[in-house]
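Next up, some structures in structure tokens.
Just so you know, all these numbers are worked out from the coordinates, no wet-lab data involved. Given the structure is predicted, the values throughout are model-derived calculations rather than measurements. Cβ atoms are built from the backbone, for glycine too; each structure is taken alone.
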Structure P
Amino acid sequence: MNVLMKDRTPLVIAAEINTIRHQTGKILLAGAIEIGRRLKEAKDLLPHGEWGKWLEDSVNYSQSRAEKLMRVFDAYGTQQPASLDTGAQAQALSNLNYSQAFILLGVPEEERAQFIAEIDVESMSTRELQKAVNDRNQAVKERDQAFQKKADLQKAMDDQVSKITQLTTERDNLKTKAEELRKSQAEIETKAGNLRLELSSIKQSTSYEVVQRMSKNLTAAHIKASANKIAFLYESLDRTFKELTWELSEFAAKDPDTYETYKNKVIDFLARGFKEKM
């Protein structure tokens, strides 16, 4: 007897305690599943509004306690080893105790068996298992946030590409209009040249007054052509400047640093342009 007592060490006693505690937890889990099953049955039979009173009067459960037990039944009560993917996963689920089973409710049902198969649940303390579930959920959250951020960035890039395409089209349209204006200007200048030739001819065959009148008409035509050109260029510049300032204001909230850079460039460009050209 003394020999047997000497063989019992604190390590052996701790192992026995942990084994008993785990077996007790499995018994609690089995009992919780069966209680959850019957709670769901009773809830389906009771008239609307009498569930809470029945719990208090008949089984002395709070609604939160009852909901917890029914969740345990929903998660584990209908799972049999034959329905699982692998024998290892079935064994892992069957070896769970109550505390482990409830903690694992934090993992989605469709991923729970795989999660259990990837970790050594039986060797984990309740705190370690809770940490593993929390770490898993945090990793999933960060992954989903990364995917969402990538999608948002892709959408922002697509929007920028669309705007660039639109600006490119508008630039090409302005180039076309400018080319048309140059052709129109060339035609006007040709007509003006012809008028000058006619004026020269008229000067030789008409009075000075007639020549002066025709000269004024020629000058007026030239001024009108120049005014038309200036009006077109001003309208183009005004429209472009409005579009530029609108785009900058839209970009200010998205990227303040880039906004400040291009705002300063625009101000410098306008100041330098007026100083050098006007």
Structure Q
Amino acid sequence: MEQVKSIEQLQQLSAEIKSLRRGFITNFFLDPVKHGVWIEKGDCYAERIGDSVFIIKESPTFWNVFYCSTTLEALGNDLSSFFEGHSTITMMFDIVGREVQCLPVVELFQGKGCKEATSLVRMTRMAEPFEYTPDTSIRKASKSDISQVSQLLHEFFNPQNEQIPYDDELLEYARQGHVLVCEEQTQMVGFLIYEQNASTLYLRYWFTHPDFRDKKVGSRLLRRFFEEGIDTKRQLFWVIRSNENAIKRYKHYGFKEENMYDFVMQYK
């Protein structure tokens, strides 16, 4: 296993597998900002085994692992060797795609001793005009807010299932104006973090403090989120599939479930 030193090295690792010309399957999608932070922190590693490369984000108690391989059969063989070499480590894998694409990979991981930690479904809403009333309790986060946002993420979110971002990533979101915070009497009671490009608004993290869940904090943040993306074509996010109440609530806002899933698999 070697430490990754640059984004170019990540690109080269993927290119090496593609150059074998025996097929290509992956759960790794390069994000220069996010992966650049991993590299800068010294937490990004890679290991080549056979027809596969494994990209690792190292955390104190577990690894997030991503793969590039040629075929499902090759991935299965190389995964066995990878697990044998790191048998004491808890590892998390995200298997993302349409159901027909995901299920054979999920079955492969289950056959290697992994369990499904959780699964999510993507929900989408086509942007449409709506009337928004400005809410003075909601504002865009500043640099000074990030430590509190980070603290709440670590306190209330599951780090193994939800890939909590580093503070440097949060600062980049804030720099782009993509962190909304809601305050009540100067106390931060909720936040919403999102990504945006020309056509898509992507909700990443949406939080209301448990002590304020009867104050419509979440819906107020979501309406401001819609307002931020008024010029985009669609809005999307991921929700835990078993959370029927949440799915029902999101459908109320016009979201629909897509045939896109994220199966979070856990080794150890």
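A value of 2.8 for distance in nm of label points 7 Å out along Cα→Cβ at positions 223 and 239, calculated from one of P, Q, originates in structure P. Look at mean count of other Cβ atoms within 10 Å over residues 143-150 for each of P, Q: the largest one is in Q. Can you tell which of P, Q yields 12 when relative contact order in percent (Cα under 8 Å, 6 or more apart) is derived from it? The correct label is P. Among candidates P, Q, the computation of FRET efficiency 1/(1 + (r/R0)^6) of positions 7 and 247 (r between Cβ atoms, R0 = 35 Å, to 0.05) that gave 0.00 used structure P. Given a value of 20.0 for Kirkwood radius over Cα pairs in Å, point me to the structure among P, Q it was derived from. Only structure Q yields this read-out. Suppose helix-only ellipticity at 222 nm (-39500 (n - 2.57) for each DSSP H run of 4 or more, over all residues; to 500) works out to -28500; of P, Q, which structure was it derived from? So the calculation was done on P.
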